[in-house]
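Since every read-out is calculated from the coordinates, none of them should be taken as a lab result. Computed from a predicted model, the values in this text were never measured in an experiment. Cβ atoms are built from the backbone, for glycine too; each structure is taken alone.
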Structure P
Amino acid sequence: MTKKIKVGIIGATGYAGTELVRILSAHPYAELTSLSSVSFGGKDISAIYPGFRAGMRLVLEEDPEKMLAHCDVVFASLPHGLSQEIAAKAIAAGNRFIDLGADFRLEDEKEYKDWYDCEFLDQELQSRAVYGLCELFREQIVKTDLVANPGCYPTSVALGLYPALKNGLVSTEGIIVDSKSGVSGAGRTLSQATHFPDCNEAFSAYKAGSHRHRPEIEQTLSKIADTKIVVTFTPHLLPVNRGILSTMYCERKTDFATLRRSYEEAYADEPFVVVLADGEYANIKNVRMTNCCHISLHEDPHTNKFIVCSAIDNMVKGAAGQAIQNMNLLFGFEETAGLPLIAPAI
């Protein structure tokens, strides 16, 4: 029987942190031993989220450093700028560290400063971080102790375009990314845009051409294609709790059958990626509460465009689930261990 690893979560009461708690509470090889929250230190997490009362009773620490001596792996679900110092201390204490924030995602410090108004505190620490998109960088992930968990939009886009770009089957110029996200993507802190009367029965774009996930998307796509890629990226807010649907438009360089074959071959052995049949469309309902990504492929012969639709649950594959998938890789567990594969029917 595999000995359980001890797990701590910093920022356990935000949406992504709470999703980590929910999924890890049923993980066969992990034991939740420590949770922290600046806002709710000293309280039991079940007092904040009553849905945990049947199976999760842990008092929230206010100081996250107290958990480091008692964990094998630490997840940080914090706003950008807050993970670098605690990551250094966690690794010095012998922990693996998985950051769900943006502090280790971008390789270029100038871009990090331009988009997040923060600087790299430790260049060596930054250089050892591995971008944790498991399907693409699995071999590098298993060798590190510091994982930068990808953003939600970048996850849906990279998985959606990977086979086409890797095999040079579409043009690297003029790629358009049109994404829609549920309201939980904005986090737990209320804003005017996520206030119920404003987002209910509404649908609008936001930060068109200026969303901070764009450099992360371009960084990953450029690595896949081995050339610099610039995209037009526009996100939208859907009046639903969960889910991301990204639609990508590319100029194709081959026939549709070859493109479909490249996707089926690339993802044939990937447990969390499903390439849908011709005529099917990726739908956020069908990936809800799972760590799966559904991809549907389409063509527009009139404009010679290749169209990819990619659906994920932004809280699972786009955040907590992917972080646990990274944990499974780091500790040599089955990659699917503890992760949901089947969406609820309603």
Structure Q
Amino acid sequence: MIRTAIVGLGKMGLSHLAILRAHPEVELVAACDGLGYLTNSLERYAALKCYNDFDDMLAKETLDAILIATPSKSHGALVRKAIDSGLHIFCEKPFVLDHAEGVGLVELAESRGLVTQVGYHYRFVATFGEAARLLRAGALGRVHHVRAEAYGPVVLRPKGSTWRSNRQDGGGVVYDYACHAIDLVHFVVGEIGAVSGVIRNSVFSRDVDDEVYCSFSAADGISGQLCVNWSDESCRKMTTRLSVWGENGNIKVDRQECQVYLRQPVAAFPELVKGWTTLNITELLPPEWYYLRGEEYSRQIDQFVRRVMAREVRGTNDFRSALSTDRVVAMIHGTLADGAAGESMQPPPRRGAFARLRQRLLGGAR
């Protein structure tokens, strides 16, 4: 049994807590959060030992692993303490808000042989996994372009912001939404090498971006576009999709479907016909041992557990993989160039005349 604790009991933390408690190879020893009424309730009604101080929990509990699900700004400090305690670490995304800090943490964790993982759960959605499999096996031939998109209704008014829309705490839409789309590009077609034409705009937030658009380039001459907006109320919830074009057709994939268009059939894929083939999530999804909010959340925790049991230091979504996503985010923010880390994240630029005009047309300028 892997003796595990969790720190951070917000929406994602409570989801992770339920999954950890259901896993047959995990003993959830303790939880930690600063909200006393929450920890008191868990101790009273769930018989879970709780702490309000992370250092106190590390000092008193014998642990093998830790799951970190706190606001983004705290990840770096908590990860370092966990490494110093010799713990295997699952950290919610994004890895860290400072790329230079992430470089040091990756090297330190690897030097100590620790298993690490970051919560980019879309890699565990069966439709995206199928798209990656088909592309790696050459179904489209040479890939030449990819479009990554993420939209959702997070910030829809000027007031009532949360830590996610605070520059120092969450980092805005780039760290909260765009990082998922960037990680999927890395997973499905390969790592982004450069970004250009970056457009960052504040729709409602005061000091972070609510939307970002840019072009990028990846290996083997692949070009791409990134389009992200978390102030899009036309989406009921976060909607993430990839479109990939190649010599022999294209693939369009989201949470529900993987749609494949082939100019010519490929012998290695008899299930794919000339023209369109739609693969539904229900066809691709294997049975899951536990389901909460989506099978991908259970699948990522199960992989982390299996990697800890096997002492598999390198694996899907490890710290080094997540650092590649942080690197692209830093390039979008203009804090990383030519492979060198720059200054800390800057606030978004002032909106131009067109953006101000649009705001007036939509109901008054701020």
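Between structures P, Q, where is mean count of other Cβ atoms within 10 Å over residues 14-21 highest?
P
One of P, Q was used to compute distance in nm of label points 7 Å out along Cα→Cβ at positions 126 and 238, and the answer was 3.4. Which one was it?
The read-out was computed on structure P.
So helix-only ellipticity at 222 nm (-39500 (n - 2.57) for each DSSP H run of 4 or more, over all residues; to 500), computed for just one structure, reads -8000; which one of P, Q is that?
Structure of origin is P.
Among the shown structures P, Q, from which was the value 15.1 of mean count of other Cβ atoms within 10 Å over residues 110-117 calculated?
Computed on structure P.
For distance in nm of label points 7 Å out along Cα→Cβ at positions 206 and 310, which of P, Q scores largest?
Biggest value here belongs to Q.
Can you rank P, Q by mean count of other Cβ atoms within 10 Å over residues 62-69 and just name the one with the largest value?
That would be structure Q.
Looking just at volume of the Cα convex hull per residue in Å³, which of the labels P, Q belongs to the structure with the highest value?
Once volume of the Cα convex hull per residue in Å³ is tallied for P, Q, the winner is Q.
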